[in-house]
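Structures for review follow.
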Structure I
Amino acid sequence: MDILKKLFEQHFHTPPERIVPLQGDLGGSGRKIIRLANEKDRAIGILYGIREENIAFLEFSKHFRRHGLPVPEIYAEDLSHGAYLEEDLGDTTLFEFLSKNRTGESIAPRVVDAYRKVVAVLPRFQVEASRDLNYKVCYPIASFDRQSIAWDLNYFKYYFLRLAGVPFNEQALEDDFSRLTELLLSVPRDYFLYRDFQSRNIMLRNGDPFFVDYQGGRKGALQYDIASLLYDAKADLPPELRQQLLDHYLDTLAGFIKLDRAAFMHHFYAYVYIRILQALGAYGFRGFYERKAHFLQSVPYALKNLRWLLHHVRLPVPLPALMDAFKGMLASEKLQGLATDADNLVVRIFSFSFHHGLPKDESGNGGGFIFDGRSLPNPGREERFKTLTGKDSPVIDYLNQQESVHQFLASVYSL
């Protein structure tokens, strides 16, 4: 934390007055993301121990800004300490904007406009900025090649199918993986592949999109990133909107390259599938293996996407074992139960004294977590708050101003 304070003061010539952890280890990357601010300036600080990935992000950011692309400015860096300071783009992700402006399948026009802006910028990353990008800094691999595809497929097989208890024929599935891989590799792959082009990695500021989390970028096919965005699980875009946005993307892309739409679409859904498989592998690893349950909340939405694909899409190569695995997933009571569990989550909060024993566990599963908040500032000891409760705005505002509260919550969220 001290190194971020130092970088902030070196860049802005004034120290930060507020330091707020934003996500702890809630995300999947392991990076610590911290907001530093004073009355005049603000920035986002990153602490992360993988030097090669930090270099990739920093180099890509500087390159994209030279091309006029909307990515955060890098203010300062100290790679020896795994730290850098970047522009604060605010708090509104495309996903949050979508979630707050929809009712089921009905999505507000301003959200659709935001998505149209996003897909119109994508070809600039893929084509324009790709021409002189230094792919030597890519991490962990420089292209979406046979090895990269194998990692994703095995990630899905071992961390999702196996841990979810979905039966499959190992050899038959490997044969399908080989056919799918050949199809994926039969398209031009000399473009920038963002890798995690989805609604949580796109910030909105004054209605315009800004892009983050491209440090896993590499050379690859055009189809991958637009598939990632349109089939982003929890975004749950309606099929009609997906098609409209895909058409808008292709119209824009045609201004950058000589585009054969039929050839693009011949391979498109294969890339939809590989992206969904990669995401499911990540959900399985983080959720089943690392037991971070919030990652499993996206699984029912991914299954919904697979159900739609099984009914509406026929790939140009047969993948019978993989399709059987998908059907097994859709029939799995364990996986279907994830949606039920999420809908029926009950949280009970108790205040108690250790001297009188723990609250009675009525759940039968150990009672969940116990968080010791005795070290936190106690509003009840302040005269001005004695007639109020934790539901009152002055108390909430008071606690939100305490750095120790945010640090405590970041530790809680990381569980």
Structure II
Amino acid sequence: MKKFLVMYILGMIICMSLPFARVAAQDLDISAPSAVLIDFNTGQFLYEKNADQKMYPASITKILTAIIALENSNLNEQVTAGEDVLNVDGNKIYISPGETLSMKDLIYSLLIASANDSAIVIADHVGGSVKGFANMMNEKAKELGAKNTHFTNPNGLHDDNHYTSARDMALIARYAMQNETFRKIVTTMKYSIQPTNKFDKVRELYNENRLLKNTKYKYEGADGIKTGYTIKADQTLVASATRDGHRLIAVIMGAKGTKVWEDAICLLNYGFNNYKLVSLNNKDDVITTMNFDNQKITLKSNNSLAAAVPVDAQDITKKISIVENISFPLDAGTVLGKLEYYIGDKMIGSVDLVTDKSYQKGLFGKIHVVGEDNGIKSKIIYTLFFIVISGTALLSFLFLKRAKQDKKFMFKRSDEW
């Protein structure tokens, strides 16, 4: 027992001192049974603990509910609640059947107050029903690369068939945080819903994310995103923070009590102190050229690329590979190779190499840029001109020779007469 206590205290000291020290991932003491840290900019997973384990998400489910609503509705839309809004437990803003609210009010209350009844109203409006909306959620999750996720409702209230994983939630959260409106909502500390046709008072909503509030867990650079809790799920949290343009997202699942905040801070500190964001190349950077029949073909990067690399990383090396069989014509943007970046023998990113212009073979099989003269037209005209002149001269010569022969024949006949 003493040994366990000592190890626990040491773990906490390491985590809470991380703003000032660098440690290895294996030295982190994350109490939650499942957790990940993902780099928002690059999608790299910087830390994993049982990342693919089946877990109950509780209210962090609402991250996906919100982004689907934002993508499939207008914030100014007026939405009327149905009778099923009465059959909701947990956090709610007490929406009545027949009450009309804006989609903006519903999404803000969903993410700030974690309103379960708002989630039901959103689902009915956007998906036609809770079941229809759940199908939309599962399709979207699959589209984002989630492989261990199945949702049955829009609010995260417990259902044995409503589950996900820390890795999948990181992918969903990373996608949601790319939406400017979503980012604005999850950093809003207070929101007011004005009186409606069924509720005559102003509803005041307050953000309960302790990383954003003036608490002992307030975190420098915190900018979202969602908390969750049910008895079966325990504490869940998706936490985001940005420093110097570098955003990290931590996902904590199954933590006990306030340990969920300590785990999130521990992971975020680990990420910021051990990794730096490096720009590897920009979109359309010229990477290399190939030479075909004295025609240079320029290859450029098809995307910008950045990577989170260890702060003490050795030199980054590059490896360029070109496809073996190239046939013409080539359209602009045709993939002809790949550029890979390495630290040691570990690849940290890659981009496709594409043609900057269109190329085709002209007369006599010579390669040239489509739409550019390159002297080919003038050469063709010169050649044709030469052929015409030469042909004309030849015909003139033959004509004169024939005329001379005819004249000589006429003189010979006159002598015979």
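Read-outs: derived from the displayed coordinates by stated rules, not from any lab. Note that the structure is a prediction, hence the values are computed from the model and not measured. Cβ atoms are built from the backbone, for glycine too; each structure is taken alone.
Tabulated data
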{"read-out": "Highest-scoring label, criterion being relative contact order in percent (Cα under 8 Å, 6 or more apart), among I, II", "value": "I"}
{"read-out": "FRET efficiency 1/(1 + (r/R0)^6) of positions 38 and 230 (r between Cβ atoms, R0 = 30 Å, to 0.05) from the coordinates reads 0.80; which among I, II", "value": "II"}
{"read-out": "Kirkwood radius over Cα pairs in Å from the coordinates reads 23.6; which among I, II", "value": "I"}
{"read-out": "Parent structure of the calculated result -13500, given that helix-only ellipticity at 222 nm (-39500 (n - 2.57) for each DSSP H run of 4 or more, over all residues; to 500) is the read-out and I, II the choices", "value": "I"}
